[in-house]
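Trainee: Got some structures for you, see below.
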Structure P
Amino acid sequence: MSRQKWAQFDAALDRLSHACKLVTGIALVTLTVIFGWLVFGRYVLNATPTWVEQVAFLLVMIIAFLGAAVGIHENTHLSVTILRTSVPRKIRQVLAVMTDCIMGGFGLLMAWYGAQLTLFKWGSLIPMLQLPEGLRSLPLTLSGGLIFLFSLGHLTRILRGADLRKDTIE
């Protein structure tokens, strides 16, 4: 593939990561607002809105799983790099490839089993919301696919010699 096509691929992954950050940011703001409504309803109106807990759970799933995928793309996820940073460059690149392959495989498993869970639960409804129960596991499925894509992006950059992660090319 040409250098321009690879640049487009990398830019598409960057845009996808940015979209995930936007969605998680909106979910976080929404979570804050509905908890404010919960407190207001409980202590001022003396009528607790019961739907808040169910919506909050959905929002937390979105924030956690999409945020994890973004962490993979931006290399900001929790990782222990002491071994990779203490070995020579050649070994460091081998370890980086192994890590990206493992993360990509893990993402595929998350997507596969998350999709099965989502389909299995889609027929029942979330109490209070009357939305499909499968919505609870949909972020798991999406995140798995994104983790696979972002890991694939890292692998292609390593193979092209364009990996800019500090702990892999220092």
Structure Q
Amino acid sequence: MWKNDFSDALTEGLIKNNPTEDLKMPKKQQSVEELEKAEEDIVFLEKEELAHYLKLSYTDGLEMDHLVFTVLSYTGLRIGELLALKWGDFNEKQGSIRVTKTLYNPNNHFEKYQLLTPKTKGSVRTIRIDEMLINMLKKHWLKQNEIKLKNRLVYQNNGFIFARENGHPQLRKVIETG
């Protein structure tokens, strides 16, 4: 409301500049009730439902679906964080994954992506993983090495854990529709 008043005063030559030009209204803080309502809308799978889903991803899913959804389920990673993971982020001996980046690829083009810092400072973290995930990642590493050899003429080895057949990071839409 004041912006218009000041704009009119500026137009009429009553003031030299509009003091509200760069004014930004503060974001509305959510009430406890609003936060609780938002949490009610979040749906989590029960343990048995998750086990069934992961089993289906293994039997009926695409090549990496079982690994992708198991890692997402057991670590709480965001999809962009998962896709940005490189083999240097995986520490087999410590049983951990280091999250330091996220993949930004708004057009889902396999070569036109950016690696950015995670959403918040708190998003940079080390996640402990269990022996099952460690073994799944080691098995995947062996499979990926076979793919590198098979596709060595076109494979761009950028070290991504979840790489496509050409070495570029997997596309977000493949995971979201998987």
Structure R
Amino acid sequence: MSKLVFYGAISLDGYLARENHSLDWLDRTEGEEEMGYQDFYNGVDTILMGRSTYDQIAILSPDKFPYEGKDCYVFSRTLKGSTEYVKFINEDIVGFTQSLKEQEGKRIWIVGGGEVLQPLLQAKLVDEFIIQIAPFIIGRGIPMFVPGEQENELTLVDVRRYKQFAELHYVK
């Protein structure tokens, strides 16, 4: 079975981005050149994201899709079919993800926010979290966790420091 993992950076108060999707606070945080991203990325063969995240990626990386060579699925209520790089999924997030997890492969990476993450947490499908915390309190924005019934007990397996980032690694 493949492992489902959330990997990403958040503000100290738990936001993935500002309300306008800006990551200016993240770009201003001093990190290290090597924070383990490439090793993580090499261990992933499937990407899951919601439509809002997909739209932001298109804005931030208009010339080159950043996940070329990976199986990339975008959950959308309106877009159908596929592009050169992604397949749009109009079915149940939980059922689709469960079927992916049952296949042989590397990790499945949840990219982006709580709209995709919440139902997967409710179904207890997320196996691991690797979260870099930036020393910014931005007050409001796009939360990593949206309110709901999603209690999951995790075990802390590693803590790392990359200059001003603290990285926490949890497993189910």
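Please treat every number below as a calculation from the coordinates, not as lab data. All values derive from a computational prediction rather than experimental measurement. Cβ atoms are built from the backbone, for glycine too; each structure is taken alone.
Trainee: Supply the structure label, taken from P, Q, R, corresponding to Rg and Dmax of the Cα atoms in Å, for residues 64-103 alone with the calculated value 9.8, 26.
Mentor: It must be structure Q, since only it matches.
Trainee: When helix-only ellipticity at 222 nm (-39500 (n - 2.57) for each DSSP H run of 4 or more, over all residues; to 500) is computed for each of P, Q, R, which one produces -6000?
Mentor: Label of the originating structure: R.
Trainee: Could you tell me which structure in P, Q, R was used to calculate Cα extents along the principal axes in Å as 74, 45, 32?
Mentor: Computed on structure Q.
Trainee: Work out the source of 19 here, i.e. which of P, Q, R gives that when relative contact order in percent (Cα under 8 Å, 6 or more apart) is computed.
Mentor: Answer for the origin of the read-out: Q.
Trainee: Something else about it: For the read-out P(r) over Cα pairs in 10 Å bins from 0, in percent, for residues 16-111 alone, a value of 11, 25, 29, 19, 9, 4, 1, 0 was computed from one structure; give its label from P, Q, R.
Mentor: Derived from the structure labelled Q.
Trainee: If you don't mind, there's one more thing I want to ask. Given 10.9 as the derived value for mean count of other Cβ atoms within 10 Å over residues 8-15, which of the supplied structures P, Q, R does it correspond to?
Mentor: This figure was derived from Q.
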